[in-house]
Structures are given as structure tokens and as C-alpha cells.
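These are the structures in question, set out in turn.
Every number in this text was worked out from the coordinates using simple rules, so none of it is lab data. If you're wondering where the values come from, they're calculated on a predicted model, not measured in any experiment. Cβ atoms are built from the backbone, for glycine too; each structure is taken alone.
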Structure P
Amino acid sequence: MHIVRARPEDAATLTPIAFDAKRHWGYPESWIESWRELLTIRPEFIASHETYSAIIESQTVGFYGLRCDGGKLQLAHLWVLTAAMRRGVGRALFAHALEQARALGFQSLEIESDPNAEGFYQRMGARRTGATTTEVEGQRRELPVLSYEFPGKEKGDPRTDRLNQPTPNH
């Protein structure tokens, strides 16, 4: 697997990945449809945000996108095809996102997570800092908000120097 910078013309490939990954959790199709705008990746998003794709044997199997909002860096997207789950793709993409966040000079990364993905982010070192309440078809949903804080913020700390190293294939 290698991770490469996504191009605006990749939007048509990335959008179905987001939909497939969201469907993995068994949500009703009417909910998926209500999230169409959130799950649709537009060329403009890719052009203006740090967006990277995971490639295995010439196939895009996942991606992430970062967004800066109010001085905070947010993980706007992290999706993996269902067929590629449990193969380390999500871990690799998240680690790459952390490297990019650190290279951009941020000390933390904020994540508004699907409730089903909260455990993944916690295993990756993020901690829950709050929640956002939404409603879908009259049902209340609580979306966990997590934060990944970079350890060892001092320059020269060997725990963080590796985060600033370029990664192969990007």
C-alpha cells in the first residue's frame, strides 16, 4: 500500500468509498441519503484541502481529508472501502494524517467521529473531548468529538521528530 496526494479529478473515485464505508455500519438507506452532501467529495474540496488516498495494487481503497476551521485542524474525512477494512489501511491513513498535521504546524487534530468509529480513534491515541448532538429522521444521535494531542511538543523530542520525517510514496 502507498499513500498519495489526491487530485481534484479523484473526487469521483473517493465519493463511492465514503458511501461504502458509511453503509458498512448498517445505517438505513434513508439516512445514507440524508448524508449525501457530507459524503460527496467535490473536486474543490480536494484542491483546497490536504487530501490523500491509499492505493493497493492500483486501486484506491481509502482516503482522508483535513480541514482548518477557526485555527483548529479537523479530520474532515477518513474512509476505507469495506473490502479493505481490517488490513491496516485506516491505521496507515490516520498515521499519515497525523504526520501532515504536524508538518503543517498543528499541535492537535480534532475528530468528529461516527459513533461506530470512536473506538478506532481511541486506539490510535485520540481522547474524547465532547460530543455533537444531531438528529436523523427524528432520532437523536450523539457524535463523539475526539482530539489527538501530539506528545512531546518540545523541538528535538525524539518522540515527535519521526512525525516530521517525509513518508515514502507521497
Structure Q
Amino acid sequence: MEVANSPISIKDLSSTSRVWIYQTNRFLTDEEFVWVKQKMNNFMPQWAAHGKQLFGAFEMFYNRFLVVAVDESKEGASGCSIDSSVHFITQLGTALKVDFFDRLQIIYKKDGDLKSCHFNDFDKLLKSGEVTSETTVFNNLVENLESFRIGWETSVKNSWHAKYL
């Protein structure tokens, strides 16, 4: 798995750090991956709440996920700071013609590869056996780094996706 990191690593942040996961509607090319990394590396040091720099970091996973975290024990993210990050990521998506906010796609692993399906088709994949209770899915609803580390990549049976079983 190729990972792009910010100058501050997510590993440097508290396990209680707040997390936002942005999932693209398609794989980024390697060139796009590098470009997003550069843009995020420029954004993170200036990301602030009420004029105070946030202690934040990002990582990119599988050319499909952008994970942003902020250690609120150092400085809390405000509504305006969250809005500025969302606006920035929206601009990235516009430039790349990619949607970082497509919540209707479910991404899962099949034979080591990432696959995706529309939210409405997930139950059909379970019924057909394409996806099982043991299939790895990505729980983008995690709220902090501890939950991210232990429960972002998880089985269907251990995620919110279990309601389809």
C-alpha cells in the first residue's frame, strides 16, 4: 500500500485526534496522488482555527482515501477551520475531476484488490456471495485515530455494513 504523509505524521498525533476520511469516486493516478500530496503539504501548515495553527496531519491510502486528522488536545478545530478544509478538498476534487465526497460508494477488498459498488447494490453483492461477512470494508464513519487504527479496515460483520447481513 502506497501512503503519502504530511510533514507531521498521523503517528505523531494523539489517539483521540479527530479524523475525517474523504473517499474518492475513482482511483487517483500516481501523478494525481503526488499532486494531492503536494497540495495537502502546503495546506496543512496554514490550517488554523481562530488564528491558531492546528496540529494536524494527513495520509493517503490506496490512491482512494484522504485521511485528515487534528489533535484537538493542542488546538480544537472550529466550524470555520473545518469548512476551510472541506473547501480546500473540494477545490482539489474540482481540479482533478474527482469527487472526494461520494458517500454512496462502498469500497471493499476482493482478492487483494479494491472494488466498489453503489450503496444500493451492496445487499445484492452479499446475497450473490461476491461479498461475505468476512469481506474487508472501510468504515469511514470512525471519529478518532484510535477508532481509525483498529476499525477503519474491518470485516462487514464488524462494521455498520453488518445491517445488510
If you rank structures P, Q by distance in nm of label points 7 Å out along Cα→Cβ at positions 92 and 116, the highest one is P
Calculated from one of P, Q, Cα extents along the principal axes in Å reads 50, 38, 30, and the structure in question is P
Value 20 of relative contact order in percent (Cα under 8 Å, 6 or more apart) was derived from the coordinates of, among P, Q, structure P
Highest-scoring structure on mean count of other Cβ atoms within 10 Å over residues 44-51 (candidates P, Q) is P
